[in-house]
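Participant: Below you'll find the structures, each written out as structure tokens.
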Structure P
Amino acid sequence: MAAAHRLRLSPGEGERLHGHNWRIVAVVRCLELDQRGMVVDFNDLGSELRRLVEPYEHVFLNEVRPYDDINPTAENIAKVVAEGLAAKIDDARVRVQRVEVWETDTCGAIYYRDA
């Protein structure tokens, strides 16, 4: 996902308008594999993930819901994506465990849905 943002309440570089090519990683879990030997088909997971982040592609996040209301940090992006993905794929067998959002190869945040 490529988008621009300005971090609120973060004096310095983060407060200035800047952009990233974010890398988003979703991790799902289950206690029992399906008859194919899968937790979930990666193609299905990828399609849902792409649908979720498409509205944030090549925009100024601060002007797009929900980031017009919440700070568009990597942490908040990870939380929004994790909860949105969970609403689409969680069921009795499969659960979104965490979503990672990486701004660079060395700077990222992980939102865990399970403690």
Structure Q
Amino acid sequence: MVFLQLLPVVLSYLLMAAHLFRGHHDLLMVLAALAPLLLMIPRQWVARVMQVGLVIATAEWLRTIVFLVQERMAFGQPYARMALILGAVALITMGSAFVFHRDALSRRYKLKP
């Protein structure tokens, strides 16, 4: 059950790793791909590090949306569908940071006294 609750976090990090791979950011890609392994350590700092990483990933998705929309507008290409898809990805990534507030995960990572 805990794995299913952590699935959005894992998928968000793997999707960010794929994005970083495409951008040739090899070190960051490896860090993003391996970050979900930290979830096996039931400590409060792990949850907080994962949440901070997801917020940073959300910011990267938003930066990418702005960059790609500007680029496509400059070349007269359609951009609305791309912006909606990446916006959904950013929203899911940000939402993934909140799964740690669920009771089972909050207990596992000792977030509540």
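Any read-out appearing in this document is the output of simple, stated calculations on the displayed coordinates, not a laboratory observation. All values reported here derive from a predicted model rather than from experimental measurement. Cβ atoms are built from the backbone, for glycine too; each structure is taken alone.
Participant: With helix-only ellipticity at 222 nm (-39500 (n - 2.57) for each DSSP H run of 4 or more, over all residues; to 500) coming out at -25000, pick the structure among P, Q it was computed from.
Facilitator: Q
Participant: In addition: Could you figure out which one of P, Q the value 114 for volume of the Cα convex hull per residue in Å³ was computed from?
Facilitator: The read-out comes from structure P.
Participant: Could you tell me which structure in P, Q was used to calculate FRET efficiency 1/(1 + (r/R0)^6) of positions 11 and 91 (r between Cβ atoms, R0 = 41 Å, to 0.05) as 0.40?
Facilitator: Attributed to the structure labelled P.
Participant: Moving on. Any idea which of P, Q comes out highest on distance in nm of label points 7 Å out along Cα→Cβ at positions 35 and 59?
Facilitator: P
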